[in-house]
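Q: Dropping the structures in below, format is structure tokens.
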Structure P
Amino acid sequence: MNIIFILWLRELKRYFRSWPRLIGSLGQPLLFMIAIGFGFGPVFKAAGMGDYIQFLIPGVIAMSIIFTSVFSGLQIIWDRQFGFLKEMLVAPVSRLQIMFGRCLGGATIAVFQGCIVLFLSFIVGFHLDHIWNFFAAVGFMFLTAFLFTLFGTGIASSLKDAQGFQLIINFLVMPIFFLSGAIFPINDLGPYLYEAVTLNPLTYGVDALRGTLVDLNHFSLIHDFSILVIVIVFFLFISSYLFSKIEA
């Protein structure tokens, strides 16, 4: 278990040493909060849907989490290029432990990023229904972050080129985000679009955050939790297999 802790700590140190990356990663969530939140707020309220900021912020938090967690897989490609991955793979530890430690570190960073976005959202008028719900929300943040860290790790394990990874991830992440109900309600969608949304695992992360933070969930929290755990187990098997085949 020591290798898991070491890799988890290494990911955290690498993240906090890069403070420009930390500041830069807040630009997109802030843009969504201000431009989309206040831009569509009057329309959302006129339609009788209530305060759009309250609806939007959980989706913005999920956006920050998915981008941070998926792109953590890029570290595998960089470690391969600089030779660090080879040193890890020849160590007398299982590759599953190596992958788990890296994913745990990436998920922790994504949760930290999500918490920063949550605290910044108070500036634009967001408020929690109950302060204790914050801890439940952090739990769902971690499940969502761990799921998409596994997703990014699986893709990175199959690639050797950082540019190819970024192209593939950008192609996949944007549809996943926009088809998650993060910026629009899913109650009255057409049948085909609704099916696409319900097949998206991020939908349940967004719904769980919305349920714990502002009590506006579409599904039950137990349903959200169950789907997230099932998908995590699925991606754990897939990513473990792909990482076991990786060559430094």
Structure Q
Amino acid sequence: MGLLAGQQAVITGGASGIGAATVRRFVEEGAQVAIVDVDEARAAVVAAETGAIVVVGDVADPDSCAAAIGTAAERLGGLTILFNNAGIGAARPLHDYSDRAWTKIVNVNLAGTFHGIRAAVGLMADGGCIVNHASVSGIRPTRFEGPYSAAKAGVISLTMEAALEYAPRIRVNCVSPGLIATALTAGVLGDPNLKAAVEAKTPMRRVGDATEVANAVVFLASPLASYVTGHNLVVDGGSYLPNSQADAILEQFGM
């Protein structure tokens, strides 16, 4: 019997990347899964692979998000797990972001997480679990990702607040991936020189795989994490551990 046997899970942004990998892992662990995504065609491909169901919805739109999660819960026969995974990003100098671009990124990543939580808590019985997709960029901001970093920092804070507010009935945690090999990072990781540079600066000496993040989400959603709430689980191969100032000194001594 799988770790998530008998569970009914909604995964937003489940049509690709980490979301799709999590759909696969949840199904392998015995959960019934609904994918909520704006891309119906790509979601349908993942659903055909896994037996998940698809509900079209936009997490940035509060009404669309609430309706999609409500429909998903109805079709699943209940809701015990929500993975607020949907997200978008961009890279440019902070002063070059238009109001529209800022609003879109923050709305999907931060407001979308809030919309998901708000829609789910009234549908979950005692013992429910919410996992939010944050980022290491929410811990230490990444240059040129101002709105994304700010939104993900907000997701981490929102996670802790929701954990306080809904305990002990519902556990709320988040996962913060580092650079993970997905379609969104293929442009960078497809360059052997860039990939080698990233790997050299990562203590684990490699880039992570989407399934490795999905495994962390499975853990947080499972009974193995029954006493874990308000936690931000970093999945980055140790990439945020180095101390640039100390390392600069140690390098002068050949260390």
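Q: Where is mean count of other Cβ atoms within 10 Å over residues 131-138 largest, in which of P, Q?
A: Values: P: 13.8; Q: 25.9.
Going through P, Q one by one, mean count of other Cβ atoms within 10 Å over residues 131-138 peaks for structure Q.
Q: So relative contact order in percent (Cα under 8 Å, 6 or more apart), computed for just one structure, reads 27; which one of P, Q is that? List each step's numbers first, then the result.
A: Values: P: 27; Q: 18.
The value was obtained from structure P.
Q: Right, something else. Comparing distance in nm of label points 7 Å out along Cα→Cβ at positions 3 and 211 across P, Q, which structure shows the greatest value? Present the calculation step by step, with values, prior to reporting the outcome.
A: Values: P: 3.7; Q: 1.4.
Once distance in nm of label points 7 Å out along Cα→Cβ at positions 3 and 211 is tallied for P, Q, the winner is P.
Q: With helix-only ellipticity at 222 nm (-39500 (n - 2.57) for each DSSP H run of 4 or more, over all residues; to 500) coming out at -24500, pick the structure among P, Q it was computed from. Mind showing how you got there, number by number?
A: On the way: P: -24500; Q: -13000.
Going through each structure in turn, the value belongs to P.
Q: Still on this structure, please answer the following. Compute distance in nm of label points 7 Å out along Cα→Cβ at positions 35 and 139 for each of P, Q and report the one that scores greatest. Let's see the in-between values first.
A: Numbers: P: 3.6; Q: 3.0.
That would be structure P.
Q: P, Q: which one has P(r) over Cα pairs in 5 Å bins from 0, in percent, for residues 67-114 alone, as calculated, at 5, 21, 26, 24, 15, 7, 2? Mind dumping the intermediate values first?
A: Details: P: 5, 21, 26, 24, 15, 7, 2; Q: 5, 17, 21, 17, 14, 10, 8, 6, 3, 0.
The value was obtained from structure P.
Q: OK, next. For percent of Cα pairs over 25 Å apart, for residues 11-122 alone, which structure out of P, Q has the highest calculated value?
A: Values: P: 37; Q: 21.
Between P, Q, the highest calculated value is found for P.
Values in this text are rule-based calculations from the coordinates and carry no lab data. Everything numeric here is computed off the predicted structure, so don't read it as measured data. Cβ atoms are built from the backbone, for glycine too; each structure is taken alone.
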